[in-house]
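Each in structure tokens, the structures are laid out below.
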Structure I
Amino acid sequence: MRIESAKGHLGLGQTKALPLAGIRVVEFTTGIVGPTLGRLLAEFGAETIKVETGKRLDFSRGPAPDRINKGISFADNSRSKKGIRIDVSRPEGYEIVRRLIKISDIVVENFSAGVMQRLGLDYPRIREVNPSVIMISLQGLGATEAHSVTFGQNIPPIVGLTYLWNHPDAAKPVGSELFYPDYYAGIQGACAVMGALDYRRRTGKGQYIDSAQAEAAAALLGPYYLESAVNRRDPRPIGNGSTHASPHGCYRCAGEDSWCVIAVYSEEEWLSFCRVLGDPPWTKDPMFSTALNRVRHRQELDRLVEEWTVRHDAYEVMERLQKAGIAAGVVQDAAQLSNDPHLKARGFIVETEHPEMGRLLHGGLPMKFSATPGAVRSHAPLLGQDNRYVFQELLGLDEEEIRRLEKSGVFD
């Protein structure tokens, strides 16, 4: 099956100039963290081959049998890759995958701890067929089978994010529906793989990387741990506020469910902020005379600021404040983001043409290389769409052998 390339971006045949051209990745993943890592490598030139079986699909494809190629999360996190369908639990499927790993550079997996070992595809055994291979595991709590029962929602509360990601007067923890550790650990994992590739370039040796999503997320909370350990104070949720700046929050604007985030840090910014508001009398009140006073009286200040923002359109508030040198941003929904003029001007919003879903918009790559820019290269693979390419062109199986394996159910 032909793979469509992303409109206006590099196709699969135009990757020689990309930094990871010539690198092959075999991906045993599901959900977000592993697919995110594999996608990043693919969009900088690696040939990423996603391995799936019809018996247990990547759950981000969705549960409906008639929509396995239409999962929204899958369409985004597995774009730019090739995909094969093969039952690795069967002896013949296992041997074929080992042959693929032998001619590859990187293996990415985020199945539950112990699964790859039970499949016979853990690092000690794949190293037997490819001593220079780099393998990375990205479980929630690390590649220790005793701590294997984790999911995206488990990680934020474990590391303290759910507790802190809240308003101070909330009756219970709130957190976020975004699987933040998944995405962050995937990006961090890609950095780790780059380090391992450089080590292999210098020494010829591969290695194994054990990356825990919880530890990747916990590493972001260093100041909060120090606040407890050094100052003996337990950090508390402060909502959209700040301990060292005010006004600093999310303010209601004119219109239904319309908001703008504002952050004023320096004294110069405060004076500019007051001028934008027209220097109302309350800005001269002694309780707002210094940054510390403004933080101490943040609730009253937030109330007064919102009396101004609620009379104005959110985009007007943002533009007026930004023009004055003050950090401000509209709280945008998905439709607004996809039409954001700044993101469009930077070429961040890109599209693919999916054979079953039609035209899809994606957030592109957040980093732009001057000499070797990456690209969204194709839509996410239909289930098993690249079996012929991988098994015939890469592994040299003939037509008769492929038909025999298909008939016996190895490619189920």
Structure II
Amino acid sequence: MKTIVFIGANKSGSSREAIKAAERMGYLTVLLTNRSKFLLQRTEFPDVHEMMFSVFTKEHLIQCILELENQGKEIAGILSFLESYVCLACELSDEWGISSFSIEAMRKMENKIETHHVLKGITSPQFEVFHPLDSLPKFLNRHKVGKWIVKPPNSTGSKDVILADGQKALKQAIQHLSNKRHGQPILVEKYLDGPQYLVEALINFGTVHIVAVIKQSFSEINPFVVTGYSIQTDLEEDFYEGLYENVTSIIRAFNFTKGACHLELRFVYGKWKLIEINPRISGGAMNAMIEKAYGINLVEQTIRLYLGQTPELTSQWKTNIYTHYVTVNKSGKLLKVTGRNRAARCQGVEQVYVKPRKGTMIAPPVSMGKRYAYVIAKGDTSEQAKINAQTAAKELHFHLEEEKHDNNRNAFSP
């Protein structure tokens, strides 16, 4: 039977929905996972027809795929919707002669320093790289006044991203990351102030198809953690054309001719500046948001693209959709979550999802991985959709066994 092999997946979100899409498309689905607990929770993956453990070295993945072929399975696709394994999956797909991808472009996208070099002078913010053997005093002497974003080149999910306001804060940020990520270069970008948008795109034969444009809102606790996503269904023509032109120029600069990607850009004084680009669909609720907004299942269309088929990207409808992510402002062990049913009954609510189980240690949002629930809601306007999602999210309460000296038992992001 024709089989699609998935390298890694989360329990929910875009990577899991891709497996469900492949099953609906009539393929046998195989999940190679490096998370041993998934094997113990096998019944929670009814859409996965076969699950195998792998240590995720290229050699071991090849061994697993050969074993599947020895079982008589016809490998139709080798895919990953997780950032860490997208390139590896594409390499294996090429080696199996299934499909050809823009692998070199993908590798450059995954490294933020390489991304800046590709786009220098186009849409990249001003930047400089601090290398382990560089003189910190000399580096700081070139950065006396200003505001900077300091991060490792391979940071994902806003992990270890620091906002440095002033030279003293810049010094502390570089020292902190140098100690934490010994031997790695550190990227220092000029801070850009302006609204931030996420663009989901598919590229086929060099043609760029923008599937969705989403305006982002950020946590009050951590300015790099996104807590709000508003799908922009009615952008002004001039605004959209300018955005499309910039997205196309970025993708062509990478020589990226086939694949999926998402870009985060800021609109600064009338100009678009790229924050980052990643060679995959965004995780979390993104696929569900786009499907509710336009009737397009983006992971399914991405699979079609990767299998050499023509993706269908025509909108079936347009609905104002907003997703609000919930974070906590206290640390502790989760006792229970209440309010899910009340949230689901709120006006316009399409979906309520709570991630952690009882007993999980949860904490304030130091990265995107510390978002613990979301509410997707619709509305007659984008603003009403936002109000509906945020109103419902306030019904969710995380009851914690607090750390010492912590008396607030309910914590959520308003």
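No lab work stands behind these numbers, since they all come straight from the coordinates. All values reported here derive from a predicted model rather than from experimental measurement. Cβ atoms are built from the backbone, for glycine too; each structure is taken alone.
Quick notes on this structure:
- Ranked by distance in nm of label points 7 Å out along Cα→Cβ at positions 87 and 223, structures I, II are led by I, which has the greatest value.
- Structure with the greatest value (metric relative contact order in percent (Cα under 8 Å, 6 or more apart), set I, II): I
- Calculating distance in nm of label points 7 Å out along Cα→Cβ at positions 175 and 263 for structures I, II picks out II as the one with the greatest value.
- Structure from which -0.93, -1.16, -1.27 was derived, log10 I(q)/I(0) by the Debye sum over Cα atoms at q = 0.11, 0.13, 0.14 Å⁻¹, options I, II: I
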